[in-house]
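Engineer: Quick heads-up: structures coming right below.
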Structure 1
Amino acid sequence: MSRKLGINIDPSQLTLKELFAHNLAQGKALDAIKGVSEVASKENSIKLAIDGIEKEIKEIGFECINYKDTRVKIIKAPEVVLQRFEDCLVKIQSLKGNQFAKHQSERINKNERDLKFLQSNFDGWEKVQKAWVYLEPIYT
């Protein structure tokens, strides 16, 4: 903001009094301040969205239940868990394409990698479980 206005300003300390004192509450100066504020607001929205997605990822859980009358445990409703992973992945990938996400790109990429890893492993686990449930009667 200082570069755009041509004077040294600390945005965290900027008050209306300072705006008027430096004659910044009008014309091009005001437009520059609005522009910086809008970009900062959009970048903050991206940060908050990532925070929300990370919280959602941490809350994804699954339950293991006994298979029939055995001591063997299987995942209850694995398709629900996979759908939640997919939903989070779609959200994070949509943020990745946002022009205001460049300062959060490291977090976005990390979350995307982690989600793909979790999704892939859980998908494999579900496939093994389906195959086992299908073949289990043969071995009992």
Structure 2
Amino acid sequence: MRRWLSVITLMDLASDQPAELAIGTLVRARFAELLASEANLGARSESCFLMGMFSRLDVMLGRPLDELLEGLNLHEEISRALLDRALPGDRLAVLWKAVQAYEAADWDNLGGMAAPLALKAQALSASYTEALLWVDAVSRP
């Protein structure tokens, strides 16, 4: 239920933005959620989904992300990951960097980020494809 409320809220926030922004954000959120399971962070999959959802809040609202996150009741590790202020041992931050590297096709750095999470190349591509298919299904009128 929370996930659907997040999706509806995101669509509303991005209503005056290009549709690609909302779609890309949903892909990112679902991709992070799916990778959580692959990285033995399954208990944190909802946090990973939220991390992806809030990652482009600054673009949607035209305000700095640190200001926006300050007013939300997010787990500190999510905020630290999104603001690039990770502490040693913040596994969500490592997953977040892997998501960003995959999206940017930064293959040189992706391996270094995927290795500590035991993410295999096949799991990355399968999760991304599944995220694309999920977003296609939920975004159809």
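Laboratory data are not the source of any read-out in this text; all were calculated from the coordinates shown. None of the values given here were measured: they were computed from a predicted structure. Cβ atoms are built from the backbone, for glycine too; each structure is taken alone.
Engineer: Between 1, 2, which one scores greatest on Rg/Rh (Cα atoms, Kirkwood Rh)?
Structural biologist: Ranking 1, 2 on Rg/Rh (Cα atoms, Kirkwood Rh), first place is 1.
Engineer: Quick one: distance in nm of label points 7 Å out along Cα→Cβ at positions 55 and 87 came out at 1.5 when computed from one of 1, 2, so which one is it?
Structural biologist: Comparing all candidates, it corresponds to 1.
Engineer: Supply the structure label, taken from 1, 2, corresponding to helix-only ellipticity at 222 nm (-39500 (n - 2.57) for each DSSP H run of 4 or more, over all residues; to 500) with the calculated value -21500.
Structural biologist: It was calculated from structure 2.
Engineer: Looking at relative contact order in percent (Cα under 8 Å, 6 or more apart), point out which structure of 1, 2 has the largest value.
Structural biologist: Once relative contact order in percent (Cα under 8 Å, 6 or more apart) is worked out for each structure, 2 has the highest.
Engineer: Additional query: So percent of Cα pairs over 13 Å apart, for residues 63-102 alone, computed for just one structure, reads 64; which one of 1, 2 is that?
Structural biologist: 1
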